[in-house]
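**Q** Next come the structures, one after another.
Throughout, read-outs are computed from the coordinates displayed, never taken from laboratory work. As the structure is a prediction and not an experimental result, all values here were calculated from the model. Cβ atoms are built from the backbone, for glycine too; each structure is taken alone.
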Structure 1
Amino acid sequence: MEILEILEQKIYELVETVNDLKKTNEELTTKLREKEEETRGLKREMDSLLGEKDQVKQKVAHLIKCVEAL
C-alpha cells in the first residue's frame, strides 16, 4: 500500500507543478504582451520625434539660406 501512496503523492505534486507552470506561463504571456505594446508605443514616439527632427533640420537649413542671402 505504501508504494501506491507514494505514487499518488508524486502525481499530486506533478499536478501542482503543472498548475504552477501554467500560472507562471500566463503571467509571463501577459507581461510579454504589455512589453510588446510598450515597444510599439516607443517606436511610434521615436518615429514622431524623427519626423520633428527632420522638420527642424529643414527649417534651420531654410534660415541659414535666408541669412546667407543677406
Structure 2
Amino acid sequence: MSKPDFMTMPRAQLRQYILEHREDDQAFETYLDRFTSEDAIIYPAPQSIDDLENFPELHQQNLERLRKQA
C-alpha cells in the first residue's frame, strides 16, 4: 500500500489521517511544515492570576485574526 500525497491533501484530511495513523512521523512532519506559520503570534502561558485577566481580550484578538485569514 502506498502513502497518500500529503502535500496535496487539504488540512482537514491530513489532520484526520494523522489521527488515524499516529505512528506516521512523515505525515505529522508534513502537517507541521505546511501549517505552521512563521509569523504566528505565540502567547506565553499565564504566570499569575493577573495574567489571566487579559485572556478574554487576547482570545478575542486571536479569533478576529483567524477570521481574517479564512
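**Q** Quick one: distance in nm of label points 7 Å out along Cα→Cβ at positions 7 and 47 came out at 4.3 when computed from one of 1, 2, so which one is it?
**A** Corresponding structure: 2.
**Q** If we compute Cα Rg over 2.2 N^0.38 Å for structures 1, 2, which one ends up with the highest value? Write down the numbers at each step before the final one.
**A** Details: 1: 2.71; 2: 1.50.
Answer by largest value of Cα Rg over 2.2 N^0.38 Å: 1.
**Q** helix-only ellipticity at 222 nm (-39500 (n - 2.57) for each DSSP H run of 4 or more, over all residues; to 500) was computed and gave -17500; which structure, 1, 2, did it come from?
**A** 2
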